[in-house]
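Listed next: structures, encoded as structure tokens.
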Structure I
Amino acid sequence: MNEKLYEQLELSISKTRLDEYSKILKTQDKKIIFTYYILNSEIAKSLYIPLQNLEVALRNSIHNTLTAYYETEHWYDNDNFLLPNELKKISEAKNKIIRAKKELTADRVISELSFGFWTSLFSKTYDQKIWNKHTKQIFPNMPKKDRNRRVLSSKINTIRYFRNRIFHFEQIFDKQNLPQVHQDIFEIIKWLNLSLYEITVELDEFNSVVRNEQDRILRLLTKKSV
């Protein structure tokens, strides 16, 4: 890989970010560093649709279940249901909608809430209010033996960690549990909605990217010149 190409790419990507790859890979070889930088982006891209489908399906399943149980779309406003941290996030979502001069509907509040809000509902403090009553309704395809809030919390919070790294353009290629996280994403989508799971499987490119992209990227960088 020629020096001019590396310098040009470094200007946009930043030396600090590329140095992180150098440390992880324990090399100064610029071709290797850029190969894994691009590979990381390709892996992140392959996980975007599965993560999006999981996040949307999860929030809507929780919302629909609690709406049916409390007979109101505004279940989050029920007295003593949410804890202060979650109430704060609801308030922030509402304020953002109001500032945008949009009608304050339940649908808008739900879609405005971050994935962090939904994962926070998997803490043990919500056992009595949600999980002891509604796990089967929220995850209709989840085997009875797996209906364990602690297991769900562990899986979903690990997925959240990877989601946040992906959305902040950070490294994930070096994480040993990446294949397991990929598997967990699909398992949870399956527990939520079989039809969505089947569509997501058809669109999944993760294994292909992990197996084949490195060689393609190396060839690209070898041919590229400035």
Structure II
Amino acid sequence: MAENTIAAFIDFDGTLLDGYLWRAVITHHRSQRFKRWLLFKFLAVHLPMIPLWRLKIISRDWFYKVWGENMAWLFKGVSIERAEMIWHWLIDHHIQPNYRTEILELIRNHRSKDHTIVLLSGAFEPLLTIIADQIGAQDVLGTPLEVQNGSYTGRIVPPLNIGQTKKDVMSDYAREHGVDLSRSYCYTDSIVDLPALEIVGFPVAVYPDEGLDAIARFSGWQIISQDGGD
């Protein structure tokens, strides 16, 4: 990769995907009657957190972190080979049909300019690697899953790649690959990823949540949304 490369860092949940990975995984486990006790445990622990988060009894960042890290529970004891089948099931049934077409078009546009496409997400790296190959992204910066004896342990390899961690990972990637962040792009939907947006020359809010929408409008950033943005 040449020095002063321009990169497009693209978030997955809510950005490339019109939806969220956790919902797709839950649908898989339910419909396939797979690891149902782990699914019950995950839902029993995490669903009660949603109203507490909305009432601001627990912080947004803590909620996102715990939810994202503990999604790995749903793959405890699953072999790498079996998980590969699950990743493809998720892509075929829930991910590919729900890609945002405008983001796919942006990716094609960046590729035509020889920009490096990097999937940047808290989602699991094994899944993102397959998606990257399908959409023509050159690199993946996601959350690894811990492996022992050929199976997933139900834990991530920390830290979860959201928030400040995304900024740190981007900065490391830029140093290692000669990426000029001042000329690069970042696309995301959540204010949680604000640190990542602030270090690129071209931050783009994609169907942003309320907090990110306000900041993007105040800062004059590009907004991609159903109403055409700004």
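Any read-out appearing in this document is the output of simple, stated calculations on the displayed coordinates, not a laboratory observation. All values derive from a computational prediction rather than experimental measurement. Cβ atoms are built from the backbone, for glycine too; each structure is taken alone.
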Mean count of other Cβ atoms within 10 Å over residues 21-28 - structure with the largest value, from I, II: II
Relative contact order in percent (Cα under 8 Å, 6 or more apart) derived as 25 - corresponding label from I, II: II
Parent structure of the calculated result -13000, given that helix-only ellipticity at 222 nm (-39500 (n - 2.57) for each DSSP H run of 4 or more, over all residues; to 500) is the read-out and I, II the choices: II
Structure (I, II) behind the derived value 0.20 of FRET efficiency 1/(1 + (r/R0)^6) of positions 93 and 213 (r between Cβ atoms, R0 = 30 Å, to 0.05): I
Comparison of I, II by Cα Rg over 2.2 N^0.38 Å, for residues 77-116 alone - largest value held by: II
Source structure (of I, II) for Cα extents along the principal axes in Å, computed value 64, 44, 28: I
Per mean count of other Cβ atoms within 10 Å over residues 189-196, the highest-valued of structures I, II: II
Value 4.1, calculated as distance in nm of label points 7 Å out along Cα→Cβ at positions 45 and 149, assigned to which of I, II: I
Top of I, II by mean count of other Cβ atoms within 10 Å over residues 29-36, largest first: I
